[in-house]
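Computed from the coordinates by the stated procedures, all read-outs in this text should not be read as laboratory data. Just so we're clear, the structure is a prediction, and the values are computed from it rather than from any experiment. Cβ atoms are built from the backbone, for glycine too; each structure is taken alone.
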Structure I
Amino acid sequence: SSTSGYLFPALQLIEAGIDPVKDIIPIFTGGHDAAVVAVYNGDADVGVSYDDARRSLRKEKTDVGEKVIVFNITSEVPNDVVAASTLLPASLRTAIYDVIAAYLDTEEGEAVFDETYGWTSIRRAVESDFDVVRKAAEALGITEPVG
């Protein structure tokens with residue numbers, strides 16, 4: 001269900017003529033850093049993760065950059081969405097966005113968000129930002145849930 005951990009890599013495999021279900025034996029490690037650890041430990045030949053999940057392991061596995069190499073990058077994956085219910089007043093949704101944006105404009109805010117989320121800025125999403133995800137899901141036969 002992960003866009004960067006499954007959807008986009010599976011689409012690239014299909015585009016390369018490889019069936020991600022029949023042609024390989026997938027294992028689901030439970031997380032991006034766990035996928036890197038599986039490759040690092042020799043439990044998997046290939047792993048997929050966000051760019052670059054090795055960063056979170058460099059302190060404990062100082063040679064991770066040599067033992068686990070990046071050999072492919074997918075197209076940009078929309079991620080880290082800050083979402084608010086439409087049941088909240090528009091003024092409150094705007095205020096939440098404005099507070100986060102203002103905090104990110106500070107040195108402290110940028111450092112905190114970079115350390116916590118790996119991003120240093122925010123912008124309002126538009127519906128077309130997610131077209132690439134819809135296209136990938138459609139190619140893999142994944143449909144939106146009903147209801």
Structure II
Amino acid sequence: MKAIPQACLSGAHLVYSMLRVSDLEQSLDFYCGKLGMTLLRREEYPTGAFTLAFVGYGPSPASTIELTHNWDGRKYQHGTGFGHLAIGVDDLKASCDALAAVGVRILRAPGPMLHLAEESERHEHIAFIADPDGYRVELVQNR
């Protein structure tokens with residue numbers, strides 16, 4: 001594999017991931033109200049007919065999700081390429097219980113990660129939930 005000189009990417013870092021959402025207020029309730037993220041900024045673009053909302057657990061631009069709402073009401077298909085977002089939590093079971101109690105759909109109950117090699121020293125416990133648009137969010141037990 002050919003690599004470019006490291007200096008060409010000096011200061012490179014992941015800024016955010018973007019999800020297209022059908023109902024911005026419902027998505028903000030999910031990510032901020034239920035998952036405890038903070039709305040870092042919201043930008044309206046009337047000439048482009050869309051709104052951007054940036055949410056996350058820390059200061060922007062670290063670990064940020066951009067929620068994009070196009071005003072034309074188009075429906076989106078997730079396709080097969082995108083997998084999921086992942087969020088670490090201190091108490092996986094309590095988090096899932098609390099989220100289920102407020103109506104969040106649990107796709108996979110908390111439990112050990114499947115298919116880890118028997119000899120692996122990793123003992124990750126995970127769960128999956130769905131956001132209002134059906135995007136999968138993995139909850140990972142913090143170590």
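Okay, here's what the table says:
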| quantity | calculated |
| --- | --- |
| For 0.9 (distance in nm of label points 7 Å out along Cα→Cβ at positions 83 and 115, calculated) the corresponding structure among I, II | II |
| Comparison of I, II by percent of Cα pairs over 17 Å apart - largest value held by | I |
| Per FRET efficiency 1/(1 + (r/R0)^6) of positions 91 and 131 (r between Cβ atoms, R0 = 35 Å, to 0.05), the highest-valued of structures I, II | II |
| helix-only ellipticity at 222 nm (-39500 (n - 2.57) for each DSSP H run of 4 or more, over all residues; to 500) from the coordinates reads -2500; which among I, II | II |
